[in-house]
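Rule-based calculations on the coordinates, nothing more; no lab input. Values in this document were obtained by computation on a predicted structure and should not be read as measured data. Cβ atoms are built from the backbone, for glycine too; each structure is taken alone.
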Structure P
Amino acid sequence: MQPLVSIIIPTYNRVFLLGQTLDSVLAQTYQNWECIIVDDGSEDATDELIEFYSEIDSRIKYYHRPISQLKGANACRNFGFEMSMGKYIQWLDSDDIIDSYKIEKQLIQLLKFNSATIAICRWQFFDIQVEEVEFTNEYQVYKNFDKILAFIDALAVSGGFLPAHAYLVNRELICQAGNWMENLTINQDGEFFARIFVKAKTVIFVNDALVYYRRNNKDSVSYLSTELKMDHAILSWQLIESYFKIHFGESTRLVEISKKYLYRRFFKVNNKMINENKLFFEVEILRNKFSLKKTIKDLVIRILKK
């Protein structure tokens, strides 16, 4: 059995990096794939680059985002998914890289399970070249999980994050979970995969499959740089929390850790966001008040002792 795998790549003005990404696609040991590239309106030489690659391999297909759809990577991912035919979906950003065995190794394991299973793998940051990258991190999430809630808890203490291209997911699971949220400006992958998680049953970790996540040119450079992004960061976690509460009956450790992180960021730079979302930050607000009271009490005791 050789099911088709659709590799979906949104791109925008990444001609200087996209070639390296496509080289990693062409190097895949698993051969039954299609690569769907959706251009978000590039103004560089992306057209010429992809024309070159599509002449090398006809499995590379090039589309432009329809003008009727919202601009952005999520709209491109959704359009790419609509155009795809694969039973399994490999999301891939146009500046990231997948190891040559990645799809083959994960697919071998996925074919042993039903469609409600997600495959994950090791990942590491890189800057320019991947040859000297060492996969030294041993995250708690690097193992198999029979229970999705246990996976989410492990993810919480593993940095709270796996890049989208570390997953290989059955098409049926994505259809059940729904499309990428096109209006969201930040934490799009977190919100999307949260919906995948609540539809999944098990997670398998493939130790010898590897992906590389480019450190530069990511949204993290401008993370929470505007009030819109701050607002959408809160919105994304409100949505994630609601999905988890409905499905698992609890907020989850992942959401609580993320709330704490956001509270600390906003406390330093924008208290307005906390005041406008008091219910969401209720636990952190109470914890902070208790901490302040204890600090004041300790100071008073020290003064009285002098």
Structure Q
Amino acid sequence: MEIPDALVGARVALRHRVGERDGRPLFTDAVGELAADGPRAVVVRTRRGPVRVERAAVVAVRAVPPAAPRRAPLAAVARLEGLCADAWPAQVERPLGAWRLRAASGYTGRANAALALGSPGVPVPAALDALRGFAREHGVAPRVHVPVGSPWDGAVAAAGWVLDVGHARGAEVSVLVAPVAEAPPGPAIELPAHPSPDWWRLAVGGPPTPAQRQVLAGAPDTAFGALRDRDGALLGQVRATVVADHVHVSTLAVVPAARRRGHATALLAAAGAWGASRGARWAVLQVALQNDGARALYDRLGYVEHHRYRYLVPPAEWS
């Protein structure tokens, strides 16, 4: 049947033929976001993964309402947050029960916030006092990184801490995941174990500070992806770090003159394939909710939200 163009990008229920039994056709349904796959096929991005269907096999398709979001189990959120923290190492880290107090001279929110993944081992007000002392000791602002909807999100907010609305890159962050598969990188993409000087220039504007070097190059099993033109000039970059069964993807950037040519997609694919070759099954990345352009790209590439986190800070009169 003819599939209306208006349904591409929408959430649909698509019925299609999958074979015959006793001379009678068999049908099944796929529910998810509809994407075109050339003139002869479509893909339905279901919760269990993409389903490719030949257009000739489609017998019915209709738009359906958006799915109700499913919250990841707290244990899964804590594990994934821990892996992301391992991939983004601070200069200083101190445990406080199941909290990780972190500081890195103010470079990035993640490396300068207490990651709250369980009980701090003391009452929350006492834990927050300890965090303020740690922050003063290391010259950073007191900040807590809490998974949205977790008990510690509610407990820290109940202690009077508020959303860090002044955070430059956004106080609320979506953690996205996607499956990865081994594939050879594009011929122009390098994945060395050490960043080049021009990689650092694009990432941080010049030679790295000690904090920047620790956060970006301090984790083991890290690759510094670089996409270059024929003359060797750097067009784009990505950072990939394998942590357990995930590859943490970060520091994706393309120079302004080379944007809208598919380079970001190629870099993400190369990072995922590199991780898969080292045992990763999933890619994970963190993107601010206010970054609509990046979120749209990741959505097109099949990334789905696992959970969200946010930064909480003391009210101004307490700082």
Next on the checklist: To test your reading of the models, identify which of P, Q gives -14500 for helix-only ellipticity at 222 nm (-39500 (n - 2.57) for each DSSP H run of 4 or more, over all residues; to 500) when calculated.
Outcome noted: P
Checklist entry - Can you say which of P, Q returns 17.5 when Kirkwood radius over Cα pairs in Å, for residues 24-191 alone is computed? => result P
Next on the checklist: Comparing mean count of other Cβ atoms within 10 Å over residues 8-15 across P, Q, which structure shows the greatest value?
Outcome noted: P
Next on the checklist: As an exercise: P(r) over Cα pairs in 20 Å bins from 0, in percent, calculated from one structure in P, Q, equals 31, 55, 12, 2, 0. Which structure is it?
Outcome noted: P
